[in-house]
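Each structure below appears as structure tokens.
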Structure I
């Protein structure tokens, strides 16, 4: 058995496995003093079952749950305490069993790791990263999806694309400069940006939306996207979706003309979703000097074979620049301006 297999064998994949691991531990080490983190139905059932089966070998000390602290525990000897109060009992605790299998688990483990409990044995589910289930992001994604459906909007970005937008916006939030999107179509990702900026309290930052709002104006031999593709949108449609956001600015027209004329910038975050070689090449040249240090340039369709022209334009522009072209969680490319 190699190292990876040994690690995998030790991992706890769900709460049922955690329960079995705890049961086996107590049978091997009777009298182990256990604190539970999270007062749920499963916690109460486990405590009662272990009492019935293990008797005096099972020594529950407390249940840690800030929200339900002070409520009666499942048995008299197992009080429900806040984390702060439970820390006072730390010398009387040998093991902490975390009965949580949700996105909040990492926050719980972080709290334990930076407390007096860090030297204790801790049993927990070795949960795989599920960024799309992150509560704050999931709420924003759900609100965006509901709004787009209400307005009958068509969008092609997936939740993993929105998640990257969400992460990069958090990263750029403290920087100077505004946010821009080039290639808006019917406003799917633009709405998510506007909603996330509102959520993060970035009212002082403007969101500039550049698009012809009537389809692709030109195409090259490197592009599969044809002239007039994505013409199923209009400025009025997108304004109807996003007009209630006070910090949104609509810039209609061919971006190779409108962006030069606008003089906007600097930018802390830019989302390029134009699919084509020439316009992407133009935007690389024009946006690069307008990005603040630490600002992020995103290229939505960098990885797609059908939009290879975008990748060629990006790679060619940055080949002699100090910045690296990196791939995000969603396969889109991003560049952090030095």
Structure II
């Protein structure tokens, strides 16, 4: 990026994917050493990279806890860093939303990539006026989602890690214990081998539940009834995270007004996560979702140092800094200029 060489340290769960990427880059003719891939645990390899004197900037994607450690290591060396951390993206449904598109958005946002997506939808707020219809249609659509462990047609794949499945099940157990109602799914798929969790619809949820406050990272559609859009905005902002969010309405101006009030790094109106797919748009979170931005001009400049260079018009000849060493005449001229610039309205206007 921006003329830098890169050291890539992937997650221990995606090491083979990163190494395969390295082979592709070599085949494409990228100069040797332009991209370097190091595998290993974050505690060992990641910590070594953050503290290495040859590293000029760190861009980290991962958990809040690890992000804090990375930031501290970079601060110790006084080098810049970018953190893209957790998310708990909210979906706000307005009364005038197109129901077909919004239901599709709820399923796609919550279940794409099995819910393993930093900009995935993790909580949905729906006004009571359209709540019943919305829930009914989401339930019907969710029942049609397919899973397969033999390469057959599928919409939702397995959970990527057994520890992540433990988190999903713990959040669901907490929600059930506090009064949530599961309308679809809510369990491991008993018919499939592997870490398959059924696409799930949960209602009667609130912010006392981990399912609505902590990052779940699973194919869970959590729907909460609200009185109106104002309450939805308040609840959307009631989170320690602020990565992305989405608003659904047929009134574009209203959608933009609501989007501006959501405390996140980015917001989509009538879509979800598309901000990350716009190359010229900066992407990053606020609150505990991160620090700094990637993508776009802002992101590229984060990998560069703006260095001003000036050159004297006289090509290195003559006096410096307005006539030093000063003569009696040049001193008078300098004072005259100062009085003009600071003592007159037109002079201050130029400043």
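Derivation of every value follows stated rules applied to the coordinates shown; laboratory data play no part. These numbers were taken from a predicted model, which means no experiment stands behind them. Cβ atoms are built from the backbone, for glycine too; each structure is taken alone.
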To which of I, II does the computed value 221 (volume of the Cα convex hull per residue in Å³) belong?
II
Using distance in nm of label points 7 Å out along Cα→Cβ at positions 129 and 201 for the comparison, can you identify which of I, II gives the largest number?
I
Across I, II, distance in nm of label points 7 Å out along Cα→Cβ at positions 33 and 305 reaches its greatest value in structure I
At a computed 17 (relative contact order in percent (Cα under 8 Å, 6 or more apart)), which of I, II
II
Among the shown structures I, II, from which was the value 16.6 of mean count of other Cβ atoms within 10 Å over residues 97-104 calculated?
II
One of I, II was used to compute distance in nm of label points 7 Å out along Cα→Cβ at positions 193 and 257, and the answer was 2.2. Which one was it?
I
